[in-house]
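Asker: Right after this note come the structures.
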Structure P
Amino acid sequence: MVNNCKESVWPAILGNGGQSSPKHGGFYLGSGEEVVVQVPEGWSGRIWGRQGCFFDQQTGKGSCETGDCGGLLQCNGIGGVPPATLVEMTLGTSKSAMHFYDVSLADGFNLPVSMKPLSGGGAACGVAGCEANVNVYCPSALVVERNGKVVGCKSACLAAKSDRYCCTGEFAERCKPTVFARLFKTVCPNAYSYASDDSVLKTCVAPRYVITFCPLH
């Protein structure tokens, strides 16, 4: 993981059901710093970046402006509060050695992030990511502000909490992108824009991947 942002990032890691959360699920990553995280073969889970965090050094308790996980530095199995840009991955299954990964805005956006293989091959290898700052384009109805600064952009699902926007209920099988999803897709074509957007899933087999926060800075 590489922090290419001008500010600090507190990466958070959450293993899917029954999976471990490496590095106790969260840690500090200063601007310009990088860290290697080892995950077991077949690991699946999600990673997101938290920003604007303050933690007590002795207790590890505090809060983050975006992506907060129960007010803890080490999330230890607790998910993040949306909006947060998610990196999702499944690094092999019982039926396939293939790796699947994507970057999703289905839970909204807080900071740009990308994931790409450092080596390896596959028909759909490539960069998954949302490399632009969606907050700049965020409609006023979806904006999340802290201290007068836009720190996140809600998904339409999070803002409206309706079946139509969340692809649930009667819309589960026939979900269509909304005007907000189309905006996300225009700004970040290589990221999931809504729950039923399957156009950006990457398929690869590589020994190492790099996840970069603020890849274009």
Structure Q
Amino acid sequence: MKKILLVDDEMSVVNFIKRGLADENYEVSVAFDGSTGVKLALEAPFDLIILDIMLPDKNGLEVCKEIRFNNIQTPILFLTALGASENVAIGLDIGADDYLVKPFKFIELNARIKALMRRGYPNENRTQRHTVYTIADLKVDDDAKTVERNASFISLTATEYRLLLVLIKNKGRVLSRVDLLESAWDINFNMETNVVDVYINYLRKKIDTDVNNKLIHTVVGMGYVLKEI
């Protein structure tokens, strides 16, 4: 049985989620404040953490940072009323894997949980081979999770890395914002969000700064493409 840690101080939300997850055969542990959430996350293994931002004692952003600081890579889903694009970008940038805004429907929460579970537990029987993607002087080693440009290593956040991986796997192909949302985040965000544009800018600053041959290009009205010119 998969184990989920739910960190939320709204009793009605907690009860709603616990009932739904119990029907889906998940075992749910609950923390009603940030400090308890961190304590439980550090003491016991979980398959997923659902985390509110506005929490007593220690907010969800601090909880997420502390969990990642302790090298715990359990998938984290922010479930919060803070729905601005800036909040989404901050949450994903500090180490969360997904972001769902309250109020929400359980069917969508359940779909996101399943997507994160698939991402967190890849098929162990897949072909074992060293997977490296290259374009020009950019190299992405998907086994080591490293990125190099001109033989210099580039540090990316988990979200930046996933976005770059999608682009380089599809080099030369124009990808729309919807394509990138579905591929890099595994789910459909509100289409009004500019989270893709925000992260493309983050990548450009790290990948295309101080170089003559830019690799990340905007195709006006259509999306983005990774290619040599």
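Asker: Mean count of other Cβ atoms within 10 Å over residues 7-14 computed as 17.2: which structure among P, Q?
Answerer: It was calculated from structure Q.
Asker: So relative contact order in percent (Cα under 8 Å, 6 or more apart), computed for just one structure, reads 13; which one of P, Q is that?
Answerer: Q
Asker: Can I ask one more? Out of P, Q, which has the highest value for percent of Cα pairs over 24 Å apart?
Answerer: Q
Asker: Can you say which of P, Q returns -2000 when helix-only ellipticity at 222 nm (-39500 (n - 2.57) for each DSSP H run of 4 or more, over all residues; to 500) is computed?
Answerer: The value was obtained from structure P.
All of the numbers you see were taken from the coordinates with simple rules; none came from a lab. Nothing here was measured: the structure is a model prediction, and the numbers come from that model. Cβ atoms are built from the backbone, for glycine too; each structure is taken alone.
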